[in-house]
Structure formats: structure tokens, C-alpha cells
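A.B. asks: Multiple structures follow.
Every read-out reported here was derived from the displayed coordinates using simple, explicitly stated rules and does not represent laboratory data. Since we're looking at a predicted model, the values are computed, not measured. Cβ atoms are built from the backbone, for glycine too; each structure is taken alone.
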Structure I
Amino acid sequence: MKKLLSYFFQGLIYIVPLGITVYIVYFLFTVIDGFIRGQIEKIFEVNIPGLGILALFIFITLLGLIGQTIIARPFKKLIQRLINQAPLLKVIYTSIRDLLTAFVGKEKKFDQPVLVIVNTISNLEKMGFVTQQNLSDLDIKEKVAVYFPHSYNFSGELFIVPRELVRPLNIPAAEAMKFIVSGGVAKD
């Protein structure tokens, strides 16, 4: 009976993450597609499953294309001017923009995984990502900024660390992030 339960729990370990992932993707697809497809159906009287997701993808891509052209500059300046007049909105907007840019922008920030000695007595190390090599704007020398993501969470902490306590890791940034976010249990 113990062996049977062991196999059952092993089966759960294999199927539950896959099932939850499939469910989340299916749920997001049906909610987003259903909403946008409903709007398209009202306007064009066409009902094709997946058309909402396709329309959303095309819209976001066109928005990105327009945002990279000269046409969008006046709108960007107008939005920036409005945001600058509301300090709280400015903090929220710039934080979200910088975080998104760090992951998917041209200047990816989480591309340099490192190990940092956080306790020299016990040789305790913590895995993170160097986000700034030069902190002279903050009048800090011989230190770097290292971001430490939390496990099983979308948050983290930023530490200013002496350069000599930071050791670069020779692994892809995505692997390091997966390892940290999974609490060190992710393998593949």
C-alpha cells in the first residue's frame, strides 16, 4: 500500500504542474479571446475562435512599431509631461516601465547572474543579478547594485554590495532566474 501511495504522489508531481500550466494558459486564452472576439463580433459580425488573441497580438505589435517611429514622439512627450506633473503616478509609471524594460527591453538588466557572499564567516552566498556596475551617480564607489529575486514570488530586494564579494556565474540568466524563483528546486 505504501508503494502504491508513493507512485500516486509521484504521478501527482508529474501531472499537477502541467495541468495547472495548461489550465492557466487555457483560462487566459478564453477570457482574453472571448472578450476581444465579442467586441469584434459586435462590429464585424464574425465569430472565429482565436480571432481575439490574434487581434490583440496584432494590436500590441502595431503599437510597438508605432512607438519606435517618429509619429509616436509627440504622444510620448505629452504622456511624459502629464506623468511628471503627478509625482505618485511618475513613481508608479517609471518603476513599471523600468521593470518591464529590464526583462524584455533592448537593455535587459537581468542578464548577469552572480553569487554574492553575504556572510564571510560561514561563507554563505546568495544568487542574484547585477543591475548596475557604476554607482557614481549615487556617490558610491567600489560597489555594485545586485538584485535578489525572492523565491515563489514576483518581488525581490536590491543590495549595494562590495565588488570583491560578487562572483559572476557562467550560466544563462534565464536558468539563474528559474533556479532562484523555484527556491533552488528547478532542474530543467
Structure II
Amino acid sequence: MGAQGGSGADRPRTESASTRPDAEPIERLRRHRSARRAGLATIGLFVLLGLSSLLGMRTGTARASGDGVEMAVTYAQVTRSGLATPWTVEIRSSDGFDGPITLTTSAPYFERFDFNQWYPEPSATTVRGEQLVLTFDRPEGDVLRVRFDGRASPTFGLGSDARTTLDTEGMPGLSVEYRTVVMP
């Protein structure tokens, strides 16, 4: 057999490699433990904020009244991108309504939503400068409730101010201002 057979004695010996990690200095271990604790505390804080709805949607209501007419706009004070975001106008008149109702509101505010639908549908919609003009047929009874169905767009930005005005001839020019902030 000789040189070709290979009994194993001719091969070079390799030293075995240890799988045991090198000893870490105690200070480094303590720093890593502190960093893990800080990370877990941060995650815990976000979970608690989420559970308390501080990072979710909050609504507010802006009101105005005069001459027996009340107007209330319920809107999202804080919302998040992609969430269905409420916006409702309710107009109450103790004497009822004699004809169509016209609302003007800030057009740039609504440009920041993914629009779905108005309930009820306006009989006419126009844009006058920076104002969106919505006209609704004469409501039956003494309440007109208009609801917007939309979601805060990813391009909403940090926030948007708006003004909504009752712009109907023969009725007081009630107006309210409000702001919606979009959390990241």
C-alpha cells in the first residue's frame, strides 16, 4: 500500500476549536442589560399609550348658535393616516327650514382625505376659491345632519385647520373653526 493507501497518520492534525464564548467584562454585560431594559420600557410605554387611546383617534365638537339656529361640527381632533375619520355637521333650526341649506367649508382640509361619500348627497357642489360650497335640498323637520365618509390620506401632513360656515340666505352666518392633527 505504501504512500497511496493513506492510513491517516500522514495527514496534518488540526487543533479543536472551542465553542465556549470569550469571557465578557461585567461592565459590558451590565450596559447590554440596561439597554435591553430601556428598549422593553419604551415598547411598554407605546403599548400603554395605545391602550389608553392617546395615539388613536379623538374627536371634538365645535359649536355656534344664533337666532334660534344651532350648528355643531364633530371632527377628528387627532387621527392616524388610513383611519376612517369622522366629520359631521348638524344644523338645528327651531323654526324648521324654508329652503335649501348651503354650507361652505375649507376645501384644502378635505383635499387631505381619501373621499368616499357625503350623506346625504349634496344637490350641488362647487368650489369658490379656497371654499368648498355644499348645497343640500330643504330638509324635512328641524335638523339637517351631514356626514362625510373618508379616511385620512397618507399625505395629510401633521395637521390642517378648517372653517365651516352656514351660508344660507335668511339664516344667521354661523361659523366654526377646528383643527385635525394626524399622528404618524
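A.B. asks: Computing Cα Rg over 2.2 N^0.38 Å for each of I, II, which one ends up highest? Working shown, then result.
C.D. replies: Values: I: 1.42; II: 2.04.
Once Cα Rg over 2.2 N^0.38 Å is worked out for each structure, II has the highest.
A.B. asks: If you don't mind, there's one more thing I want to ask. Taking relative contact order in percent (Cα under 8 Å, 6 or more apart) from the coordinates of each of I, II, which one would give 11?
C.D. replies: On the way: I: 11; II: 23.
Answer for the origin of the read-out: I.
A.B. asks: A value of -18000 was computed for helix-only ellipticity at 222 nm (-39500 (n - 2.57) for each DSSP H run of 4 or more, over all residues; to 500); which of I, II is the source structure?
C.D. replies: Working: I: -18000; II: -5500.
Comparing all candidates, it corresponds to I.
A.B. asks: I, II: which one has distance in nm of label points 7 Å out along Cα→Cβ at positions 69 and 133, as calculated, at 3.6?
C.D. replies: Working: I: 3.6; II: 1.6.
Answer by label: I.
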